[in-house]
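Down below are the structures I want you to see.
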Structure 1
Amino acid sequence: MHFDLTDLRLFVLVADEGSLTKAALRQHLSLAAASTRIKSLEGQSGQALLYREARGVRLTPPGEAFLHHARGVLRQVDQLRVDLQEYGGGLRGHVRVFANTTAVTDFLPEILPGFLSANPRVNVDLQEKPNAEIARGVQDGRADIGIVAGQVDTLGLQAIHFSTDRLILVTARDHPFAQRETITFADTLDEDQVGMQQGSTLQTFLAQVTEKLGKPLKLRIQLSSFDAMCRMIGAGVGVGIVPESAARRNRDSMGLALIELTDAWSVRERYILVRDREKLPAYARSLIETLCAHYRPAPAAPLTPA
């Protein structure tokens, strides 16, 4: 079988759009030409790849398999082009990372400067994604490394545990809850809330929790970082659910009280997701090691003889 890259791109567009007409427009082809190309693919594969229906098309089981491999081929071609361009400019490595909100806004800004300083010819493409999309991105090759927390379907990927995250309730020090040591998330829902921006991993997760509880969050403001959240909470705008690391970092400077959540989901294990760690380039493996080392307990000092 000999497949043209234009045909493969067209097929992926057809799958994404669910419409041969829309795919043809995006590929700048006439509908007749696009239809001929798809029929040629089906002829070469010896399988019907699409169900033709009144409202569009959908993939047959062989079409699903064909789509998986077509995406892989196109991804490799695109990566080849990018790599050659970067090597031509003197760059030796490029790591694509999909990560959740906490990773992107809280701990990676602390870790990545040291890694980039030690690896001056390596670039990191860091993108915030929902947990489910992180795993899919690593699985289909859009990302080399994924960083997730909590209970996530890892889709059979290698999962490397590197730390434990805890979500806590943060309030101003004069808030009635500030005197409590523990609290359930349900008990906070009558309070005005300070949250992360719509679509962030944490806010999406909390929305799922409140939906199960049957009571929505009373969001007064949504922000793009945990530090900004802490500033608003300290100013008395509302209470908020924040990673413990961010809350402790801002506790004294912003006048915060930290209350432990008793909900089981508040403790979240963090994992690095990869397809195959050993097949990653050395610089990508180095980034994984840098992440793990950052949270690895320091070795105990040797005992001094009396």
Structure 2
Amino acid sequence: MVKNTVMEILFRKELLEYNEPGHPESPQRLESIICFLEKKGRNNFLEFEEVSESLLEEVHSQKHISAVKKGNFFDPDTSSLPEIYRYAKLSAGGAVAAAKLTFDKKDAFALIRPPGHHAGRDFLGGFCYFNNIAIAVKYCLKSVKKVAILDLDGHHGNGTESIFRESKQVIFISIHQGHCYPWTGLMSFSNCYNFSVKRGTGFSDYKIFLFESIALINRFAPELVAISLGFDTHKNDPLLDLCFVDSDYYHLAKMIATGISVPCFFVLEGGYDVKSIGNSFYCFLSGWEKCRS
């Protein structure tokens, strides 16, 4: 079992700079988390740099990278904003920096935006430009043989699944609300395990699938676990219809922290209720640190 007194938290204030008025993927999401942590005396955030071009190219095609760089794309949810290429590279850099900490047997959480799990090798969408967790996992696979990806965002991580499908070194597991964006993740296959839950699902039912996911990870026996964590499973989230309350994230963290013995790193994905996300994150952090200390 990994023993840490604290979860390392990574954050760069530059990720608050870009904004599209009225868009749910707002800087207020991160601001709410950071402000809540600071009020609790947690203000020691590790910084990081943009992901390298070479590592970006290991996950995404040149055509896709060029389209994001030039703003030469159209997606109704994923806007071509000024300097979004730089912010997306910085976000991916946060994921890689969190992954690197696992090599020192530390758990880490990258508080980053834009999110990434809907971005595939040749496509973007769902507020995602580059796939942060996929880029970080590719980095890890230079040093380890096996990595498990656990996607606990309320939406299916279709981009991550598409990047790692049929991989012998990676398993991908996703628990998500079914029959909603991105309209995928209803079936499992090969190395990809999808648990589609009904709208209105609360944590008492959700945790059955989490137990099964942890068992799958332990059977796979990875050297580390990469976790896409979204807080859009909250009952007040405007984009989904799941029913977590703040304290459920405490118990979710405890289940993972006690069930998985290898180092874990987390990247922030969704979660769009700015009033609840700060406390929900702190509940998660508290549950994790209680079990890893």
Structure 3
Amino acid sequence: MQFVKMHGAGNDYVYVDTSIEQVDNPSALAVEVSSRHFGIGSDGLILIMPSEVADARMRMFNADGSEAQMCGNGIRCVAKYLYDRQRVPDTTIRIETAAGIRTIQVVPGADGKVEKALVDMGTPQLRRGDIPMQGDPDTQALNVELKVGGETFEVCCVSMGNPHCVVFVPDVEAFLVEKWGPLLEVHKSFPERTNVEFVEILSRTAVKQRTWERGAGETLACGTGASAVVVAAYLTERTERSIVNHLRGGDLQMEYTPGGSVHMTGGATEVFQGEYSPHGSHGPNDPHGER
């Protein structure tokens, strides 16, 4: 099976082009290739697929095999893959996701390859019913209290096509993300689990974020999480609309536009490409593979 390894701000995925390869069980394949000891090593698997309504379709699977609706770092890399291989003629690329169609503006470098991209991440959903989160479905969850593990956290919850729980903390590097992340991920308030962002406010225009991703654990970056953070920080008057988010894998420029959508600008890097022999029945000779 041919694959490409790419990352955006350190959020790394294995990318498989289904115009070349067939994948009959992407959930199982995601678990297999994500293993950093027995597989390729990644935060998950992303399939690049044909689309009838956009330039391509993206399906994203976490390291535990669960499918997620959207990945902001991953979608930049999908756009890079398409542009660098001349699969699309323009620098404006539309990609279909489970959270809707997203538009990406790629920025090629001197060698003609994409170095970074701006993604219109769409409009955040703030109603509990849309996140989804327990409680009155028509109310918002900004600065609300959640009790877990004997502690009470003040959180802000936002959907960017997938659920996010933002927790503002005084010192994010010292915070026990590995302890509280998994507890909040499966909190009873979130029927589909949630991603959790722990955020330190550095100034009105800068924050530092660590992310506990649903189904993946702590990752070096999360684009949809950074989008949820700029929305939560602005709406609770902690920052301006435009901020730099310092993540462990790199920086993302975020803007919660006056029009209501979130724009994200960040890098997209191809690490290597290769061939992998899946342990299961995933491969180009499988007649039941997905295209």
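Each value in this text was obtained by applying a stated rule to the coordinates, not by laboratory testing. None of the values given here were measured: they were computed from a predicted structure. Cβ atoms are built from the backbone, for glycine too; each structure is taken alone.
Points to keep in mind about this one:
- Which entry (1, 2, 3) yields the derived value 38, 28, 24 for Cα extents along the principal axes in Å, for residues 111-198 alone: 2
- Answer label among 1, 2, 3 for the case where Cα extents along the principal axes in Å, calculated from the coordinates, equals 45, 43, 39: 2
- Structures 1, 2, 3, by mean count of other Cβ atoms within 10 Å over residues 159-166: label with the highest value: 3
- Source structure (of 1, 2, 3) for helix-only ellipticity at 222 nm (-39500 (n - 2.57) for each DSSP H run of 4 or more, over all residues; to 500), computed value -13500: 1
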